[in-house]
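Listed below are the structures to be examined.
What follows draws every value from the coordinates through simple rules; no lab data is involved. Nothing here was measured: the structure is a model prediction, and the numbers come from that model. Cβ atoms are built from the backbone, for glycine too; each structure is taken alone.
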Structure 1
Amino acid sequence: MQNLDPTPRSARRKGPLKGLAQIPGDKSISQRAIILGGLAAGETRISGLLESGDVQSTAGAVRALGATLTRDGPGAWRVTGAKWANPKEPLDFGNSGTGSRLVMGAVAGQGVSAIFVGDASLMSRPMARVVDPLKAFGVTYEGQGPKALMPVTVHGAKTIKAVDVMVATASAQVKSALLLAALGAHGVSRIAQATLTRDHSEKMLAGFGAKIWVQPQINGGEVIAIEGPVQLKACAVEVPRDPSSAAFPLVAALIVPGSEISLPNIMLNPRRAGLIETLIEMGADITISNRRTSGGEEIGDLNVRHSQLQGVQVPAIRAASMIDEYPILAVAASFATGETKMLGLEELRVKESDRLAAIAHGLKLNGIKNWIEGDNLIVEGMGQDHVSGGGTVPTHMDHRIAMAFLTMGMASQNPVTVDDVTMIATSFPEYEGLMLNLGADLA
């Protein structure tokens, strides 16, 4: 589905990209801070909050559930938690898959009933993968069809017992929804996952006073144990800068000849750093300095220079640590020498679009040979100066597809056009201004 009033944009090759890229706050941390603050007793002060469409949608939903949210200035918010109550109207999450799925879990644990809706893209995304596991807590729901498409009505259980659950898919959203539901359960719940996913929820829950601990497993997975019921306590949250947003200027600097940019204060959580690890394996000139820890999250300053990249094989085990970065990695692979194989990408099929199909189609439209084998994507790199570009790419209302292919146009022989950029505001409203300041040509 496409925006009824799309705004197309083209990117063309110009000169080198130079300067400082001040990336906005991390979306995952921002979403969780709003939700946990809305559940906690007292006032949570948040600095560096990403004020994107997705976060604003989640803030509106948490407000409708009973919390008080006040904006004091750019990125500075106060959230006063409350006992959640049934909202009077459906909760509209816009394009936010993360916000909607995490709040489904929180609603489940608070014994609340709510209707979840969103934009055309979100309404087409499967919610059964979240609400079905929540049934272990006694939750009931009504959704549309076997995938439980929105509108979805979630009825939280009035009395919740602790559960032992294995997360069937490598999804931090599903895991986090279960952890939020467990806040209202009596006893210790154990949430197991075979593949390690983002651990922002675990770290932040601990910061808000939850009794939570992680038990590594011999098979490489882990069990997260959390004791309920618990009343979270407000705390201060400093939001680090988003590595998923940083990925676009970072790759642009690698593929545009003569470029060198700096990206300060980027989150370097090991479970979010898969793209950086992969690009360095490909020969990227990325220097990380001033490593430090803030609020339980590792951060650092990046310096990135134009590089000659080589194709690599990206193992499936790395997918969870870079699931949002595969569109831009595919663009980097297009400018590399040799073949890049990206393995285990099944989760891409249920993002804002079928990202796997959208990436493959966008590459083909711009002269890049690629193919899908099962859940794997193979890209045949053209080398630095041989990517033709010239295509017009359907974004399918997916912000990361739009930004990835605009990045391609900054280094390809011919301009690359995307059919719509309006949805970029859901995650990175400063994107165009930031890229123009670095020297990109967007029109």
Structure 2
Amino acid sequence: MFEQIRGGGTLKAWCLHRSRQASMDADTIRDVMAIKAAVVDRGDAAVCDYTAQFDGVVVAPSALRVTPEQVAAAYKQVSESVVDALRRAAANIQAYHRHQIPRNWHYSEEGRCYGAQFNAIDAVGLYVPGGRAAYPTSVLMTAIPAIIAGCSRVVMVSPPTQGAINPTVLVAADIAGVSEIYSIGGAQAIIALAYGTDTIPAVDKIVGPGNRYVTAAKQLVYGVVDIDKPAGPSEVCVYVDTPAYAAYAAAEMWAQLEHDPDASAVAITTSPQIAEAIQIAAADQQTVLTRQTILRQSAANAVIAVVDNHEDSIAAINQCASEHVVLLTDTAEYMRPLVRHGGSLFCGPYTPVTLGDYYAGPNHVLPTARSARFASPLGVMDFMKYSSYLETTQAWLADVATDIAHLTQAEGFDAHYQAVAIRLQ
């Protein structure tokens, strides 16, 4: 069923290989650069041409923006139970992210004061994927932190799968509070958001997951706008130390593997018997799942690693630096602080990743391809920035002038010191 490997060293090599595979290939970058050139040069016309080419939808620039009437019609296509579930999920996500609101700070002492003041980014673009599935929860996860941050303009783009944006995606946008929506996807949507067209005013930052073309486009526009992070295929790292939880481990692996043929999963245990139990459970569970074509491909990206001891398990988890980390152990409370590198941690036997992906509150836009070593989940601060400030008296400036003279002379910038000296005359 899944490949079985032995030892932390072998797992380390496997993880490094997987992260390298997530790198952008030259062909993708070449294709996206051509799209960028066309959209920058021809604006709406190029966006509409690519929408016809890639999505099979012929649309005029005047019809790119979703109307309030289309949003209202979407509610009629979505069951009331789904709408209610989205509303409850939105409330949970709002509650979690309100804890992330930063506070301005100020410090004052004789002769000087300093601090930091936080402000929201003015305009942000949210990319919501289409294609293989609809992602209404991705709307909630990207829009709600932006709105809590106070962004004055929140824009959503999503591809017109089968002729239009999925109605659940439109309903989720309305619940989250997004009213500026464009029916475009792919790299052309990212370029349009970054550079602007006659129909779509440019934004200051773009967030949200997408395929390799979307990811490449985000990387190419960085510097013109900010981006959240490159988003690779879904992944999970599961630690399990109890045979009774082997079936839970298998279920967590399949839950991520069903996303995409490139998705990956790792299970870590110190017991060959638990590893075998995971294999048996995985084989049993696969037979009842529906996305068989994807699962048969992504199963090649799954391994079960048997390591020597508990310390090796912790080292292996941190080496994986996975998007999702599942601690299937009754000692998760003690183990969690030892996990230094993981996008989102799911602790204990009754906390499936599904709760985080859909409903419970933490964000599901997470660092992938081992970028959890240096990156964090999407949050309110992704939609804010801060300015530092400083105010000093003439007396304090005079006290430090000699030090400033030495430093500016060392670097050869005499005009810098002149800006000090002129204030002391």
Structure 3
Amino acid sequence: MKNYKFQPESLMMSHGYKPELSEGSIKPPIFQTSTFVFKSAEEGKAFFEVAYGIRAKEQTEELGLIYSRINNPNLEILEDRLCLWDQADDCAVFESGMSAISTVLLEFLKPGDVLLYSSPTYGGTDHFIQHFLTKIGVEGIGFNAEDTKEDIINSILKSGKKDQLAMIYIETPANPTNALIDIEVCREVADYFSTEEREIKVAVDNTYMGPLWSHPLQHGADVVIYSATKYIGGHSDLIAGAVLGNAEVMTRVKTLRTFLGNMASPHTCWLLLRSLETLKVRMEQQMRNAREVAQFLNAHPAIEKVNYLGLLEEGSRAYNIYIRQYESPGAMISFDIKGGEKEAFQFLNQLKLIKLAVSLGSTESLAQHPASMTHIGVDPEVRKAMGLTDKMVRISVGVENAADLIHDINQALKQVKTFERAEAMTANAI
């Protein structure tokens, strides 16, 4: 039993918490405090030395509790548990997904640097890259899922900025198209341009897959990022983000977090600890439902195209990446309705069980229109190049009964005008 290794889902109820330190409470209490009492002045000095990076921790030394902007029992227990899924050295939890993303980019980029990033990416991330980083002198160079390793290298070389490349930032599967980026190829590109003086980091936004279905650190990433609001939180009742990586990288991330003050609150951490206990069962049910919904959509006459990992053509480049990089097709689907924005809106307005709202990964199914909602800030020409059309709808599949979800989608599609025309054409053909 001593050498037996429990799976992460089995440890989500207990790892990192000692009930005897909290009056025997089976669950961690909410440590709603701003500061912590030191046993002695010497202890306080030792804690601050480690927290501020003045010295490294001793081998058996723990970072002592100082102040909830730096650490808090709820925060530490949550970070310990999240590390199990990605087999990371350390984790930092933030007050939102965007605060996690922006902290990573600010820590590893400086004026004059170049960021290589995949497209499409989440609208908020795209806006930060295009409209904030440029203000501080960071240039972005985009690439897409169709680009090969050679294409990406040549793009950097032609830019004349190879010596300024500092980070590769990718989101895979991409939001909302489900396009796949090869993490191992990005690692190879990073290594190609790295030098002894300048190591190029690879960061991966893994929100679409959650910590269950993909583990980017095992494919060469230095940093993995989550909007913990999504699958990790999973109940549409909190906002949070998470960053994981090796000890060296995370020391930098956590140090900047300390001074930006954008860590998650004790109450948010407590809610996330609750959610981690059911993460695996929730995500597995969502995936099973999504498979059925995607198959239904793929056969429907009113649907032009379905983007779902479970429908990738065997032998295709995307399929080969999927087989290597993912353990499940996930629960995110996007599809093009025949017609345009008008037809997409007709469909969305007629949904009853599925809710019209942004976000994803929650227990309830959510549908939205990316072009006019989450990605409205992306330049229209860029959206077009991404394949993000006005007729695209994105659905985050929840844990409801799959037959009920399909019924709701079907009744909504029947009220779309293009479906009426498709039915008529089918009838005439017969």
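Calculating Rg/Rh (Cα atoms, Kirkwood Rh) for structures 1, 2, 3 picks out 2 as the one with the greatest value. If you line up 1, 2, 3 by volume of the Cα convex hull per residue in Å³, for residues 222-301 alone, the top spot, with the largest value, goes to 3. If distance in nm of label points 7 Å out along Cα→Cβ at positions 30 and 294 is calculated from each of 1, 2, 3, which structure is the one that comes out at 1.5? Clearly, the read-out refers to 1.
For the read-out volume of the Cα convex hull per residue in Å³, for residues 38-93 alone, a value of 95 was computed from one structure; give its label from 1, 2, 3. This figure was derived from 3. Once distance in nm of label points 7 Å out along Cα→Cβ at positions 86 and 190 is computed for every structure in 1, 2, 3, the highest value turns out to be that of 1.
Structures 1, 2, 3 were shown, and mean count of other Cβ atoms within 10 Å over residues 142-149 at 26.2 was computed from 2. When helix-only ellipticity at 222 nm (-39500 (n - 2.57) for each DSSP H run of 4 or more, over all residues; to 500) is calculated, the result is -14000; to which of the structures 1, 2, 3 does this value belong? Answer for the origin of the read-out: 2.
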